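Participant: Some structures to go through are shown next.
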Structure I
Amino acid sequence: MEKLMLLTAFAQVLLTSAVMIVMGRRRINAARNKEINASAFRTMNLTGANEQVIATSRNFDNQFQMPMLFIFSVLFILQFALADIGFVALAAAFVVLRVMHTVVHIGSNSVRLRFRVFLLGCLVLWIIWIRLVLLALL
């Protein structure tokens, strides 16, 4: 089970890396198309950038918020030798929801759908943490 837990964390790392690549490509294209000045990258002032550039940049930043709490939970689960099918299933669900959130955010950017997927991902993460704390303390 430990290896499967580690794979869920690695999947989150892959997602973050994929978003970084998409973000980089979109920023470069925007600079080439003169939508933003290359000097804007000094301070990351993306004023004038298209919605795709901004949404992808925000999504990349978002990968270092709730997903970091997920990575910490995986580390604690592994440290306390608590990995089981329940944690693996919850972790996989969290990563799938993060992928869905990213696809919506950097794709159609439907705010209502994105928010619902985000909240569901948060709920799964809270369940992971509550279960982790209960099992670690009992």
Structure II
Amino acid sequence: MNIRVTSTAIEIVASDLTRSLDFYRMLGLEVPEPDGPHVEVDLPGGGVLAFDTEETIAELHEGWAPPTSAGRVVIGFQLDAPASVDALYETLTAAGHHGRLKPIDAFWGQRYATVEDPDGTSVDLFAPLTS
């Protein structure tokens, strides 16, 4: 059997869809206004970031309940310059989003920081230290 993946998507189950969409808009994504409980956003470089409400997922998956702790998924956003990592981290944390790791010069050659989206998903911000 020859199976080929033709596209990729990452899905976020949002406890507050509006707040989640606003967070990802702050990251620079072109997020449309929702016209229901499901929203899809094209990602730079390909792929889709999809959002569903907790109610939608609970209707589809019998017995589903929201997780009680953050998962193991991290979504990464490469920025254009090290200073952009610092600026975006400051913007997001000033807007009330939890900063998990303040910007650092990582040993692997990136300016690197981590914030949490409204549901606790880790979002890495990074840029090469040299161009």
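Every read-out reported here was derived from the displayed coordinates using simple, explicitly stated rules and does not represent laboratory data. Note that this is a predicted model, so its numbers are computed, not measured. Cβ atoms are built from the backbone, for glycine too; each structure is taken alone.
Participant: Thinking only about distance in nm of label points 7 Å out along Cα→Cβ at positions 30 and 118, which of I, II has the largest value?
Facilitator: On the way: I: 1.8; II: 2.3.
Largest calculated value belongs to II.
Participant: Using relative contact order in percent (Cα under 8 Å, 6 or more apart) for the comparison, can you identify which of I, II gives the largest number?
Facilitator: Details: I: 32; II: 22.
Result for relative contact order in percent (Cα under 8 Å, 6 or more apart) over I, II: largest is I.
Participant: Then there's this: Taking 4.5 as the value of distance in nm of label points 7 Å out along Cα→Cβ at positions 6 and 94 derived from one of the structures shown (I, II), identify that structure.
Facilitator: Details: I: 1.8; II: 4.5.
Going through each structure in turn, the value belongs to II.
Participant: Name the one structure among I, II that log10 I(q)/I(0) by the Debye sum over Cα atoms at q = 0.12, 0.16, 0.17 Å⁻¹ of -0.52, -0.87, -0.96 was derived from. Walk me through the numbers on the way to the answer.
Facilitator: Values: I: -0.54, -0.81, -0.88; II: -0.52, -0.87, -0.96.
The structure behind it is II.
Participant: Of structures I, II, which gives 0.99 when Cα Rg over 2.2 N^0.38 Å, for residues 22-61 alone is computed from the coordinates?
Facilitator: Working: I: 0.99; II: 1.27.
Going label by label, the one that fits is I.
Participant: Of the structures I, II, report the one carrying the highest value of FRET efficiency 1/(1 + (r/R0)^6) of positions 38 and 78 (r between Cβ atoms, R0 = 25 Å, to 0.05).
Facilitator: Working: I: 0.05; II: 0.40.
Across I, II, FRET efficiency 1/(1 + (r/R0)^6) of positions 38 and 78 (r between Cβ atoms, R0 = 25 Å, to 0.05) peaks for II.
Participant: Suppose you compute helix-only ellipticity at 222 nm (-39500 (n - 2.57) for each DSSP H run of 4 or more, over all residues; to 500) for every structure in I, II: which one lands on -27000? Intermediate results must be reported in sequence, preceding the final value.
Facilitator: Values: I: -27000; II: -6500.
Structure I accounts for this read-out.
Participant: When distance in nm of label points 7 Å out along Cα→Cβ at positions 54 and 86 is calculated, the result is 4.4; to which of the structures I, II does this value belong? Present the calculation step by step, with values, prior to reporting the outcome.
Facilitator: Values: I: 4.4; II: 3.8.
Clearly, the read-out refers to I.
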